[in-house]
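Computed from the coordinates by the stated procedures, all read-outs in this text should not be read as laboratory data. Remember, it's a predicted structure, so these values are computed and weren't measured experimentally. Cβ atoms are built from the backbone, for glycine too; each structure is taken alone.
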Structure I
Amino acid sequence: MTPPAPFVRTVVLSFDGGQMTIDCIESLLRTSWPADRHEIVMVDNGSLDDVTERVRSTYPMVRVLEPLRNLGFAGGCNLGLSATHDSDGRALAEYEFAALINNDATVDAGWLAGLMSGFDAGSDVGAVSAKMLFADRFTGIDLSVSETTTAGGGDDRAIGVCVSGVRIDGRREDHRLQFDEGFHGPVAHDPSRDEEFARWSKKAGALRIAETRPDPSTVQVVSLRLSAETRRTVTLTTDIDEVTVEVGGGYSDKKPVFSWVDVRIGSDVFDVVNNVGSNLYERGFGGDRGFLERDRGQYEQAAEVFAWCGGAVLLRGEYLRSVGLFDERLFLYYEDTDLSWRGRLQGWRYIYTPEAVVRHRHAQSSGLGSDVFRFHTERNRLLVLAKNAPMWLAVRSGLGEIKRTVMVNVRHLVLRPLTLRMPARPEARHRRRVLRSYLGLLPAMLRDRWMMDRHVSRASLMRWEVSK
């Protein structure tokens, strides 16, 4: 007689998720897993929208938890993982496995079976990560800049170009743009020079455009506004076109030269990777493995990874009972890295499987680059290192943050006024806030560090560190 499938509780955390949460739940209800062995629990994390009423009226099989305040990702997920009754008093089933799915994601029907297959790798596998793709599909332009030697020294930006405006068939649609990691993050732009934004490239990068054409076989023309500190030769390549132009100059005279360059894009539409398991990067940064890479089939093999991503993961119940739940002091971001690292120190392993596909609308909750995002990612990385990393890395990172805070405050609040410029208070205030919160929580993290049950050394886990 075939044993019953393991019982799974899937936790969806909603914070003003609206239709995204509904789309997520509908995709979960289409899961090809026995309905009597799968329970969906939605945690309404203090939302002000009507999603809870909509779920209760339309999807009575979904269990709802309402803490009536925002517990953060860590606290909200902990509630969903640990609750024994929903907010209507109905008992929740005991589970053997628990899945976490972001409310801004949708799952393929076979996602749960795909994740479950990863546990075949051994009884020491605590969690299995999904193949998370961006919800949009994209067309793209590859950009390469010829090598030249300039006064820019080792600054990557000095060998690249700046994109400060894009038109798609003559229209400005910045919400459709995605820059890969061949570009630096956004920097301050100058509207007086008609700059709509400023993204500096490295030697090579890719600009992706979310596909919205009713007929992808139609050709679209993309115009890029380019500049560079000195003259540069730039080649723009698409599936049907290649354009090489010379751009740049004028920055030394504070009169940069801008050039609009047209390139045609055809019908090549592709997926872009959001996460295929998580890496430990140099200096203790946690991050998405495969982030912003075009999906060319390079992640079609299961693999062991350093950590799992809380946006789409299946967790073994025994693992959670052994290691514990999320650290609610982190509130938002790095809480999955922390729980992964703590498990690693106890000897647990994690697997990525391509058999579970999830599509994700990236950074919908807090906004990538927002003040909320920056504060929690910067502070929480330091706290996670203080708790889990080798002492040399934890100390170096903490001292580095102190030095950085002092330097930023001196530069923005002291040196700028000395040169008759207005002080730049927001960045200085941000650095002080991060440092103050980090130092306030540091003693508690160090207590956890000393009391932690470890089966492997912290130093041994640094073999997972990779370059970005």
Structure II
Amino acid sequence: MQYEVMSKVNKKYIDYVKENFEESKKSSDRSLGYLRGSTAKYQGNVISSLHIPKLFPEHVVEYLDSSVNTMYSILEKVIKEYLNNADYRKLFEFDQRLEELILVDRGYDSYLPMCRLDIFLNEDDLSFKFCEFNSDGTSSMNEDRELNIALTYTSLYDKIKEDYKPDSFELFDSWVKEFTTIYSTYKKKVDKPHIGIVDFLEKGSSMEEFNHFKKSFEKAGYTCEVCEIRDLKYQDKALYSPSGKKLNAIYRRAVTSDIMANFDEVKDLIDAVKDENICLVGSFCTQVIHNKIVFKILHDTETLNLLTEEERQFISRHVPYTSRLTKSECNIEEVLNNKDKWIIKPEDFYGAKGVYAGITHDHNEWTKLVNENIDNHYLLQEFVMPYQSENINFGEEKPEFKNYSNLTGLYVYNGKFKGIYTRQSKKEIISTQYDENVSASLILKNKKEI
């Protein structure tokens, strides 16, 4: 079967907006008006969005699904080996408190309930490299939902519908289904669990999203509440929400690094987990693959020996070379003299905090950044230039087409590929900290003759 190249499909609609600029701009006013009144907010502000969605033909979705299955299988093997092999655990160099939490029995079957695998996807040939593995803090489902609604207000969406049957990814009810499937294997399960969505709520970046998940749990017949992690109470072998209700299961959104940084303030949750008196979805064993050191360990012999030949080749093609930024593991002089080849990043932060690409700094700046972070729990990684495509932000005072770097997030629920999140930036590093915009992600189904 002859497939259309993804980049050509997307370019067709870039060209449509260029050729119908005024009409597109007018319809974007309706779309942006919807977003301003929507729940698509980050820390109280409306997200920065681009007009043209990222379109994924069905064959591309099938390809990504297959790739997700392979990577998920590999990550599961890594987690299992960590749990079962004390020598393998030494490769990660986690502190004792974290290791103890990771080794606590989950009480259910799944090792990695939720993750988002972020990739740099080349839309011309579908080659890609992984950028990051997100586990329990995986977010932005609500942004994609609202962006897809906003898209329907545009003339561009009407044009897409003339050629294809576009569909969005459903990321809320599908998670509730997988969450309850996981809970059904929990050794202390009850018939109708009371569920807590738990995080450090003062950050305020995901309340709209949490509330939408709460509605999905309630629609499925469960009671649910959003809980501040520091206000949980553990007494009489039970964990209670801030409202005083006994929790049977937790959808954990608090990332492990935040929990470890506030360890004494979340002692009630920690004690309930250690006593195996709460179903924590996901458990702390997900940190094994969330920590960026796994990118190095995936290339280590100890990991490659666990894998099939197909999986080893997959790692070679798709996981960028990574090492610890230490004098013993790196040729520092080579790193300094070939800055455009490298990016450095902390082992365990998120949101691209402390991430520096050599290509964005002059030689003196790069030298300073590298020297400051040698032996400072930093990683050195092969720099992957993101794929660039044109887009436009009609919310700007003088909107014009610009080239944007692309990052593609692949949502995985209980091992099943469930959706895509698209981020774009005018810079090489794609994050809110630097310059981040989001676009709706669509599957193109049932192609018509055009």
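Computing mean count of other Cβ atoms within 10 Å over residues 209-216 across structures I, II gives 19.5 for structure II. Comparing distance in nm of label points 7 Å out along Cα→Cβ at positions 57 and 169 across I, II, which is largest? Result for distance in nm of label points 7 Å out along Cα→Cβ at positions 57 and 169 over I, II: largest is I. Each of the structures I, II was assessed by relative contact order in percent (Cα under 8 Å, 6 or more apart); the largest value belongs to II. Among candidates I, II, the computation of P(r) over Cα pairs in 10 Å bins from 0, in percent that gave 4, 18, 26, 26, 18, 8, 1, 0, 0 used structure I. Once FRET efficiency 1/(1 + (r/R0)^6) of positions 201 and 345 (r between Cβ atoms, R0 = 41 Å, to 0.05) is evaluated on every structure in I, II, the highest one turns out to be II.
A value of 19.4 for mean count of other Cβ atoms within 10 Å over residues 105-112, calculated from one of I, II, originates in structure II. One of I, II was used to calculate distance in nm of label points 7 Å out along Cα→Cβ at positions 33 and 313, giving 1.6; which? The read-out comes from structure I. Please state which of the structures I, II yields 3.1 when distance in nm of label points 7 Å out along Cα→Cβ at positions 81 and 249 is computed from it. Source structure for this number: II. Among candidates I, II, the computation of helix-only ellipticity at 222 nm (-39500 (n - 2.57) for each DSSP H run of 4 or more, over all residues; to 500) that gave -8000 used structure I.
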